[in-house]
Structure I
Amino acid sequence: MRLESVLGPLVVAPLYLTEPVSPIPQPPYLNTVAIGACGLAAPALLALTQRVERELGRERGRPEAPRTLDLDLLLVGEEVRSDEAPLLPHPRMRARRFVLAPLCDVAPGWRIPPDGATACELLRQLPESPWARRLPEPLRATPGAPAERP
């Protein structure tokens, strides 16, 4: 399944080579962020991402273990969910350079609930490690809207 068939045209950030956030030794990851629009509720979106992971061969192991694919639902509009899956905004996104850097590329002014901080503001507050390095433009996953850098 292609996510665009459900989410419509996607805005996809550049790819980032990123240091794993895990005590388990593993190689760097490739990360990006995609933004789409649809009428699905958050639980249905979570089910969709998990279905795509399965279709592409993801096998769930223990937390923080190496994986071939990991699709996280970060935000659904301004929805805040703290009692049931999916938790929104994603509970660890504010502390993850590998999420905030690409999000800042494609949505620098997007206000993240509950306090309205932007990805760029949160990114500037993080330490340099774990690192995230933006890859050259020809390696983009798919074309996205040009974005201003923080």
Structure II
Amino acid sequence: MGQLVLLRHGQSQGNLENRCTGWIDVPLSANGREAAIAAGKELAHYRFDRAFTSRLVRAIETLSYVLAVVEQGSIPVENDEALNERMYGSLQGLNKDETANRYGEHQVLLWRRSYDARPPGESLQDTAARVLRTINVRYSLTYWPEKRSLSSRMAIV
């Protein structure tokens, strides 16, 4: 049985600037590049058949660094918008502190950390549904049994 390895991108320029990035396409910061290289070293014992990433440059860069470190840069890679991270809608690009001042810290924390609270974009539940649907349908990776709820699936991940 195969294994599915999930890896989040390293620190992006948007993270460094304390911005709600969502689908805004920002590159990795210097720390993000270092973290991607470190992740590659941690994954050196894996042999990958193929890789999937979102279409966001920070995710693509992270994967490129990892594959270079593990010397597997020739495997098939598919970039898919359905794997993009959470869409923050009109909050995208805004400074998180300024957003908290405008909407209140409690509201921003609720949007960012609650599973089903929807900011002007997607809730985490919406994002999970989009990504899991893509994994299960498009890539035929049926790791998650259909009888589980999305919230219990999030606990697995």
Structure III
Amino acid sequence: MTMKHTIKEKMELYTSSTKGKLEELKDALTNPSKNLSPTEEISKQGYYWTILHYASHYGHYDVLIFLIEYLDDHPDKYEIFNMQTTEGKTPLFCAVLSGDIKLVEKQRIIKLWFDTNCIDLSLRKQTGEDLLQLAKKNKLYEFIVEYCLRED
């Protein structure tokens, strides 16, 4: 996680990831004059939410596809995709727990995260709940178990 950007730069990342502004986010991350980091903490200091957490929480599928592809060759991809907030939420947990997106959108995002083959199933929230416990509470248990057991 980085914490080197100005408030204005953080707001650019925050707005593009929460509002699903893909082209603005692409520019922020790929424009050499900006050189913004996808692992920057953009939440209130100490909460450790990144653009991955916000895009997952708000269901911005196209933004997530771009970010996952953008980070595909990053040497710390596994750690980045499993980065936890102070509450222990990973970007995947954010999608499962979100009250801002419909069930079918959550399923698309869950599938996208699992397809990275970088999900740490041992992680838990600060409350002690793991992915399957969170899934049960959010009507996603069968979907996640079925998806985890697939043989492709």
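For which of I, II, III does helix-only ellipticity at 222 nm (-39500 (n - 2.57) for each DSSP H run of 4 or more, over all residues; to 500), calculated from the coordinates, equal -14500? Label of the source structure: III. Of the structures labelled I, II, III, one was used to calculate distance in nm of label points 7 Å out along Cα→Cβ at positions 7 and 111, giving 4.2. Name it. Corresponding structure: III.
Computing distance in nm of label points 7 Å out along Cα→Cβ at positions 47 and 87 gives 0.9 for which of I, II, III? Among I, II, III, the structure yielding 0.9 for distance in nm of label points 7 Å out along Cα→Cβ at positions 47 and 87 is III. Determine which structure produced the value 0.8 for distance in nm of label points 7 Å out along Cα→Cβ at positions 23 and 55, calculated from the coordinates; the candidates are I, II, III. Among I, II, III, the structure yielding 0.8 for distance in nm of label points 7 Å out along Cα→Cβ at positions 23 and 55 is II. Taking percent of Cα pairs over 22 Å apart as the criterion, the top-ranked structure out of I, II, III is II, with the highest value.
Taken together, the values in this text are just the output of simple stated rules run on the coordinates, not laboratory data. In this text, all values refer to a predicted model and were calculated from it rather than measured experimentally. Cβ atoms are built from the backbone, for glycine too; each structure is taken alone.
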